[in-house]
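Peer 1: Listed next: structures, encoded as structure tokens.
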Structure I
Amino acid sequence: MHPNPIFLDGAQADALAMVRARSFGILSVNGADGPLAAHIPFELGEGEVFLHLARSNPIARAALPAPALLAVSGPDAYVSPDWYGADDQVPTWNYIAVHLRGVLEPLPEAALRGHLARVSAHMEGQLAPKPAWTMEKMSHEAEVRMLRMILPFRLIVASVDSTLKLNQNKTVAQRAGAAQGIAAAPMGMEAVQIAAMMRARE
């Protein structure tokens, strides 16, 4: 998280709403030979995150339960110092990020099918009016084969930290110039969304 308190002004409910909407992040734990990381889809519950990993994933084979971090990135955008309309500025990035820290633990394999159904329903529901894909569309043999390849886990969340970096340390005019520059020449992931969020805060 960015150390400047001015960028930590987002409400936890807003941070968790972004996490739930994304449902994708980077899970990290300490392994025997150093940090391990996996890019994972997940489902956010109340104070816990449900996820699955391939059996061959090093995290799935790590000594668990163990402390873990789930980092979820929102939109981001490069900010050129020229856009501020002020001297002696430097380039930066505006971004949104949420870190969930807690303890990662394995779950019984019986929990896997329900978890997968909920994750796919969450994502498929955003594709309406397309008929939602469900596991029932798979043959029994294919489902059994797929389920053998992955394992269920749960992150018990102990803390939620978020950064909402939208040039709050600049003047209103400087922020407006940066938002205009980002919208005109977006560089980053969903950079136009960052510009819209900057404008909405004025």
Structure II
Amino acid sequence: MTPIRHNQSDADAVLDAARACVLAVGVRRTTLTDVARRAGVSRMTLYRRWPDVRTLVGDVMTREWIALAVGAMPENDPGPPPRTRLVDGLVAGVTAFRAHPLLHKILDVDPELLLPYVLDRRGASQDALLGLITGALTEGHADGSVRTMHTGLQARSLLLVAQSFTLSLRTMTDEADPELTETAFLGELRAILERTLTP
């Protein structure tokens, strides 16, 4: 096997292979050997950077979640006012996260993998999301479209709301009731965000 040179494209190849393995069999049944074989590299090459599967999957999740967030909440968009962009971005982000196949697989097969990021500590992707939210809030405070308060408290509160809708929404929906569908809840999320952000 050809050893990995430590550049971004090689790292992406390993992350792509890990993502494919997790989608196929879940985190618990994925091994570094499986990932190395799929990526076409030696197992020792992986061990130099990732000591175990969970560390590797953590990097996969960070890459996937940050890409989703940036796609949902593009920075420096000169179009709508900051509050509109922030609300639209958060709702679009929750929708995109909930539709993401990797999140589906983890929630269905390995939900305990997410518990540390819900109960104990923030991960890199959560910090990146806070950065995006904080930037939008700062713009909204400056132009008066967002209620002014402590930016850190406001950003973290918004992330808590979005995270709850992302991870727990399916426990509250009832597709037999048109008032309790996912679409209805996403509409309510939009209303909650608008109300809390409007000055």
Structure III
Amino acid sequence: MLDTFFIRCFKQPLRLTAKVIDKCGIQANWITLVGFVVGMMAVPALYMGNTSLALICVVFNRLMDGLDGAVARVQGPTDLGGYLDITLDFIFYSAVIFGFALMSPADNALAASFLILSFMGTGSSFLAFAIMAEKRQIERLDYGRKSLYFIGGLAEGAETIAFLILICLVPTYFPILAYGFGVVCWITTITRIYAGYRTLS
């Protein structure tokens, strides 16, 4: 819901940073992979109950996710880059939630399972429409030059980042927050399916 707003706000700073990184010879895919590896360290951090370290890993991962796209736009987007970006993002999102289940199985496991199920809804509606949009050559200019077209919704990247940060800051409220965000994800899924039906029918 807020992605378009934040993309416009950070577009110019990211572009300037990306040009500097490009001059250093750093490839966008390297940034994606480093961000993913560091982000996945949130799982053992959560298992050990260290939510502060997990928060650092989450924030680093999301910063790298924004930066790799900016660098890719300078260097020229590739199919491999788009593939890695979306695949590793979905793995990372679910991994953080799994980390909370590991941290306190008795309290968090059911809520974590529900939320990961909800992620399947948002993820599948996202990717299925992207395939059809590519086939029909549909473009979404609001999001700039990206490898995949996707339908917006109530729960997009900005909202997911805010949620991940929030559960790291107040981990004792994870079950309530997970159920709440899961409902938001299902609302997003339903509206995406409806929008996809209207667009493709």
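Just so it is clear, none of the values below were taken in a lab; they were calculated from the coordinates. Predicted model only: the values in this text are computed from it and were never measured.
Peer 1: From which structure (I, II, III) was P(r) over Cα pairs in 5 Å bins from 0, in percent, for residues 54-133 alone calculated, if the value obtained is 3, 12, 18, 19, 20, 13, 8, 4, 1, 0?
Peer 2: Among I, II, III, the structure yielding 3, 12, 18, 19, 20, 13, 8, 4, 1, 0 for P(r) over Cα pairs in 5 Å bins from 0, in percent, for residues 54-133 alone is III.
Peer 1: One of I, II, III was used to compute volume of the Cα convex hull per residue in Å³, and the result was 129. Which label is that?
Peer 2: So the calculation was done on II.
Peer 1: Figure out for me which of the structures I, II, III the number 31, 15, 7 belongs to, where semi-axes √(5λ) of the Cα gyration tensor in Å, for residues 102-173 alone was derived from the coordinates.
Peer 2: Derived from III, not from the others.
Peer 1: For which of the structures I, II, III does the calculation of helix-only ellipticity at 222 nm (-39500 (n - 2.57) for each DSSP H run of 4 or more, over all residues; to 500) return -22000?
Peer 2: It traces back to II.
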